[in-house]
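What follows is calculated from the coordinates using simple rules that are stated; it is not laboratory data. Keep in mind that this is a model prediction, so the values were computed, not measured. Cβ atoms are built from the backbone, for glycine too; each structure is taken alone.
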Structure I
Amino acid sequence: MNALAPHVRPKVARLVAMLATDHDAEALAAVRALHRVLDANGHDLNDLAAAIEGSQTAQDRPGRPEPHAEAMLKALLASAVLTPWEHGYCSDLARLIYRGARLSPAQLGKLAEIYAQRIGGAG
């Protein structure tokens, strides 16, 4: 993820300004809306902080998911060979990666197992 997308900046600026309210419920609503706007556009609060600070973004941070995990997920999710549980699991992992999270060794192991069973042995 590079800097905040240009079309997102005005929305984010408006929501951040709303945080100045003295009313807790309004401030909380602004925070929740900020999360929704960022998430819907592939960003998170770390990206916002990086944009303010002028530093690295989620993709540049240490802990960027391994590219092979992304490739396995893409292949699995594009296939029609997953069970409903496997599809849900892979979708959850893809969402985590999209948000810049690092997968745990257990998650990577299960992903590799699913890939080997469903794709790896098919060719």
Structure II
Amino acid sequence: MAVKYKYIIKNLQKQDVFKIEDEVFNNVVASVGFEMVGEELVDDVVYSSVHYGVCPLVTPSLDNFVNYEDLTEEFILQAVKTLYPIESVKLDIIKDIENQKNPITKEEAFPWGEKEEQEPIQ
């Protein structure tokens, strides 16, 4: 089965006032904190990996400015998907899930036997 992805907006960092030459913008979102979660179901086991990211947004202009009160989750998610290296993150998530399914290394018993209780250092 293929990896399925979901995005979770964690926070918006904004500036109360942002000036560019003669233009003044209020409540400008400067960046978006988000999580991208990848999950894959294999034989009733869910493997997952999470990427935590911060996506800076483009400098506003009169042509593309959206008032803070008018922002939607869909609009912010589309900005993240457009401006953030999502394809690279997907590759990292897939790699992490593959390593969970087929570990490169595994924990083994000590070659000298069971782990003994150690006396506390005084």
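A value of 1.78 was computed for Cα Rg over 2.2 N^0.38 Å, for residues 16-71 alone; which of I, II is the source structure? Structure II accounts for this read-out.
Comparing distance in nm of label points 7 Å out along Cα→Cβ at positions 8 and 24 across I, II, which is largest? Structure II comes out on top. Quick one: helix-only ellipticity at 222 nm (-39500 (n - 2.57) for each DSSP H run of 4 or more, over all residues; to 500) came out at -7000 when computed from one of I, II, so which one is it? The read-out was computed on structure II.
If Cα extents along the principal axes in Å is computed to be 74, 49, 21, which of I, II is the source?
The correct label is II.
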